[in-house]
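Nothing in this text is a laboratory measurement; each read-out follows from the coordinates by a stated rule. What you are looking at is a predicted structure, and each value in this text was computed from that prediction instead of being measured. Cβ atoms are built from the backbone, for glycine too; each structure is taken alone.
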Structure 1
Amino acid sequence: MDMVSFCSDLIRCRSVTPLDGGAIDCIENFLSSVGFDTKILTFTSKDGSNTIKNLFARFSNISDQLDKKVLGFLGHSDVVPAGDSWSVDPFAAVQRNGYLIGRGVSDMKGGIAAFCCAAATFVQRHFNGILEIFITGDEEVGSMEGVQSLIKWTKENDYLPSHCLIGEPSSDVFLGDRIFLGHRGSMNALVTAHGKQGHSACPANYKNSLTNLCKYVAKISAYPWKHEDKKFPCTNLEVTMLFTNNYAANVVPELSSANLNIRFGGDYSSQMLMEILEKEGNDGLSFNFNTSGEAYYCDNEVLKHVLTESIRETVGLNPYFSAAGGTSDGRFMLAHCDVIEFGLRDNTMHQKDEQVKIADLKNLERIYLAFLQRYFENIAQ
C-alpha cells in the first residue's frame, strides 16, 4: 500500500483518546498482510472506566537463537480532540498544496504509517534478527492501559526488545534536523488557597483566598531554578488554569485554585519539586501533586550513529540531539531497553489544521528503511 494512502486511512479513524475508531485494526490488517505475527491486546483499568486496544506485531528472521537482537518500534494511534476552527474536516485526510492535513498526521499517525511501510519493504529482504512493533491507544491521557500494560505483557511473554525507536515527532525546522534522546519530567501541582467568603466592602469580615493565591503564583513563577544539567533545558513552571468559587463581583471568594505545570530536567526529581513548592507556600495553601514522569535521558552511541547516518544519507542533514519538548512513552520503555526518538516535525501537533508535508512523509519512510538496514547490519550481526 502507498504510505500516504495508509496514513490517510489512519487519519480517518477517529481515535480520540480513549476511543480506538478502528485505528488498531487498520494497522493490524496492514502488518499481518506483509507477514507479521500480530496480536491485538485489550486492557481495562481497575475501576472498569477505560478499555484500551493495543497492538503487538512481530517478524522473526533469525539464524542464531543465542545471539538474537530485537529492534522495537513504539508508537501511539490515539489523538487529542480536534477542537474548533479547522479549515477542513479534521478527520477527512485532505491533501492541499503539498501537505496532508488531519488530526494526528504529525502526532503520530504519519510516523506509524512511515515505519510500517518501511518495515513492510525491509522484511522482504534477508536479515538476521527480530522486528517488533508496539502500538498503544492511550498515550495522550496517561498510558496506564497502553504502553505500561503492553510492556508488562511483553515482559511476561519474553518479547522485550534490545533497543527501541520511538516515532514521535522530533524534527524542528526541517525533517531530520533533531533527534530526541530523552525528555524533561512533567508534573502538575494544584494549589488551593483557603479563605473566608465575605462582602468586598467589609475587609474585617473576610479573608481573600484569591489574593493569597495570586501572591503565591507570582512568587513561585519567579523562583530561581538551578540549571546545572545542561542535557536538558532549564526547569520551567507555567500557570495553566485558575479557579475560584466566586460568581459575584462584590464577593470575596473562600476558595481559589491554580494549576501549575512544571517541566524539569535532571537537576530535580518530582519529590524535590514538591518540597520546594510547599516550602514556598504558607498555612493558607494546600497542594495536590500529579507526576506524569521523571526526566529521562538515553545516550546510546550506537543508536545515535546508526540513526544519524540514516538521516544524513537520505536527506543530507546532520541532526543535533536534544531532550526538549514534551514527554513520551519512551519513559516507560527505557526501564527495559535503550531508546531513541525520531519522527516528523512537531510544529503543528495538537493545533488546528495539523499538517505535514507529503514529501516529509515519504522521506521519513526512506529514513526509517535506511535505519532498519543499518541497524541489522551493524548492531544485530
Structure 2
Amino acid sequence: MRRLWALVIKESYQILRDPAVMLITFVLPPILLFLFAFAVSLDVKDVKVGVVMESDGAAARELAAAFAATPYLQVTPARHRAEVESKLVSGELKAYAVIPADFDARLLEGQGRSAIQIIADASNPNTSTFTAAYLQGAFAGWLQSREGTAGESARIALEQRFWFNPELQSRRTLVPGAIAVVMTMIGTLLTALVVSREWERGTMEALLATPATLGEIILSKLLPYFVLGAVAMAGCVFLAVQVLGLPLLGSFPALIVISATFLVPALGQGLLISTVSRNQFMAAQLAVMTGYLPSFLLSGFLFEIQSMPWLIQKITYLIPARHFVSSLQTVFLAGDVWPLFLRDIAAMLAVGALFFGITRLKSKKRLD
C-alpha cells in the first residue's frame, strides 16, 4: 500500500503540472455542454411556410387565420402557387399549403380531410416531416373546432400526453448525451496518454525497475484519473441542473453509481490504448477513433439506434456510452428505474472487464 500510495501521489503531481489535463477536464466540458444545449437543437420552431388562398370563402379565410395563429409557423400569404414555389426552391419557405378554389364545396360534401394540399421541401427530411405535421395538425384542429361550433360533437376526441419530456425540448435529451460524450473524452483520451507519455519521456524504464508490481503501476495510473473524472462529472451535473435547467427526477446515489460504473470501461479503454501505443500522438488518434466517435455516433445520443442496420445495432452493445446515455436520460427525465440501471451497469462492467483483461495480457514488466 505504501508503494501504491507513493505512485498515486507521483501521478497526481504529474497531472497538476500538465496544463492540457486541466484544460480538458475543467474548461472543455462546459464549452461542449453549452454548445450541445444551445447550438445543437432538434426542435423545429418558427418554420417559414406559405399559405396559398385560391378561395375567398369564409371557411378558407378562417383556416388561413388558424395557420397564422399556430405558434410553430411563420405564415407568408399568397394568392397563386407561383408566388411561393420560387421561394420553396430558394429555401425561403420550407413548405406551403394550398386552399383550393372549391374548398368550401368540399367541406359541404364531407371531404374536409382531403380538402387542402401540402407541399414540403424534403431536402431536410426531419424538418419537412415536422413542418408537414404542424400544417396537418393545425388543419385537423381547425376542422375539430369547426365541428364543435356547428353543434356536431366529434365521435372521438384525441388528447395527447407526452411523458418524461412534456415540453418536447430536445435539450432535455441532448444534455445527458453530451455529458456521456464528455466523460468518454475525459476517461478515454486522458488515460490514453498516460503510459504512452511515460514511454516517450523515458520514465517507464525507471518505473519498471522499481519493486512495484505491474498491477500497482496500472492502478496508480487509474486512481487519480478516476477522481478527476468524478470531479468533472459533478461539474457537468451542476451545469446541467443549475445553469441549463435540466430536471433531475432521480436520486444522487443512483447518479453516482451509474457515473462511477461508466468510468471503469472508459478508463480501461484509454489504458488499453496507451498500452498498445507508445506514442502520444497515435494514442490520441486511437482514443478519438475508438472512444469519442463511437460514443457520438453509436450511443443513441444523437441518432436513434433502432433506425440503424441490424449489425450496427448489435455492435452498439460494445459501446459503453450507449448504456451510459440510456441510464443518464432515465435518471434525469424519469427517475430511479433500477431494473434498467442494473442492466446497463452489468453491461458497462462487462465491457470494462474486457478492456482490463486485454490490457493485462498486453502488459509485461519487460522493456522488449
Structure 3
Amino acid sequence: MKLNKLNFYLKKFDWLLFISICLLIILSIVLLYSTAIGSQSVQSILNFKKQIVFFILGIFLIFLMVFFIDYRALKRYNLFLYTIGIILLILVLIFWQRIMGTKIRGTTGWFNLGIFSFQPVELVKVFLIIYLSKFFSEKAKYIGQLKYFILSSLGVILVVILIALQPDFGSAVILFGLWLVLILLTGIKKSYLVFLSVILILTSVFLWFFLFQPYQKERVRVFLNPDLDPLGSGYNRSQAMIAIGSGKLLGKGLAFGSQSQLKFLPESQTDFIFAVLAEELGLAGIVLLLGLFTFLFSRMIKIAKRTKDNFALYLVISICTLWIIQIYINIGGNLGLLPITGITLPFLSYGGSSLLSNMILVGLLESIIIRGNVLSSEEKEFEI
C-alpha cells in the first residue's frame, strides 16, 4: 500500500469510535482480571489471558478491514457469505459435532479447536447483516408488496431455525429481532403485522411444546414467578440482583465483590459480567459503561447521517440494532426484567468468537467512514 494512501486512510479513520471500543474492552479485561484473581480458578485466569489475545487480534482485524477491504465489495459477495454461514450452522449441528464439535452450557453450537472454541453463530451475525443490508438497500421500497416481504423473511427464518436447533434461542431471537426492526423501519402494511403476530404466537406455542428444553422452560417460569425456585432455577437471577444492589454508589472495589469473588454469582465472566461491574464499581461503573455505549451509538448515528450509500446506511442501522438488542437482553436479564438467555454483553463479556465478530463489525463501520461518502477528487486519486 502506498504511503500517501495509508496516510489518507489514517486521516479519515474515526479514532473516537475506535477509542470508545478499546475503553469498553479494557474495562472488560479489568473485570475479567478481578474475577480471575478472586476465584483463583485456572479457567478464569486462562479466560483473562485469552481475552487479551482476542483484543489484539481484534485490533488487527479492524485495520485489516480498513486498509484492504472495501465494504462495497461485500455487497457483491453477500449471497456467498450467507451460504458459508448456513453451511457452518449445518456442520456444527450434524457432521462436525461428531468430529470436533462440543457442547457448552447446553448448546451444541461450538467447534472445539483445542485451546480455543469457535462459535459460528457469531460469524453468521456478520454475514446476515451484510445479506440483509444488501436486500433492504435495493428492495426497501418494495416491502409493501407481499412478495418482497416474504423474500426478506426467508433468509432470516432459515438461519433462525438452524440456530434454534442448537438450541440457542437467545441468538435466534436477536437475529429475528434485527430483521423485524429493519422491516418496521422500511414501513409495512398493518395486515402484514397482524399476520406476523399470528405466526409469532403459533411459533412460540410450537417452540414451548416441542423444542424448548426443560431448563429453558424453567427459566421462563422463574421469570414469571421469581419465588418459584429461588435456590434452583432462580438462583442465578437472585444472585445477580443481590450483586447489583450491593454495589451502591461507588461499589465494593475491584476483587472485593462478595457475590463474584466467593462464587455465589455463576457465569460471572460471561452472562453476568454486568452484575460484577455493578457490585465492584457501583452506580459509577454502570454510568461509565452506559456512557461509553451511548458515545459509541452517537458516533454510529453520525456515520449514518453522513453516508450517501443505502447499503452503508443499512449496515450501520443493522450493527447498531444488533448491539442494542444484545445490551437490552443481557442487562435486562441481570436486572430481572427479562428471562436469562445466555446472551453476552457486547465487548464486555468474555468470548473470543463474540469479540472478534464485533471487531469485524467495527472494521466495517470504519470502512464506511472512509469510503461511504460520495468520493471527492482527492479520494478518487487513492481509490482502487
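Each of the structures 1, 2, 3 was assessed by FRET efficiency 1/(1 + (r/R0)^6) of positions 33 and 169 (r between Cβ atoms, R0 = 30 Å, to 0.05); the largest value belongs to 2.
Distance in nm of label points 7 Å out along Cα→Cβ at positions 161 and 265 computed as 4.0: which structure among 1, 2, 3? Of the options listed, only 3 reproduces it. Comparing Kirkwood radius over Cα pairs in Å, for residues 17-144 alone across 1, 2, 3, which structure shows the greatest value? Looking at the calculated values, the largest one is 3. When helix-only ellipticity at 222 nm (-39500 (n - 2.57) for each DSSP H run of 4 or more, over all residues; to 500) is computed across structures 1, 2, 3, the figure -23500 traces back to 3. When Rg/Rh (Cα atoms, Kirkwood Rh) is computed for each of 1, 2, 3, the one that comes out at 1.04 is 1.
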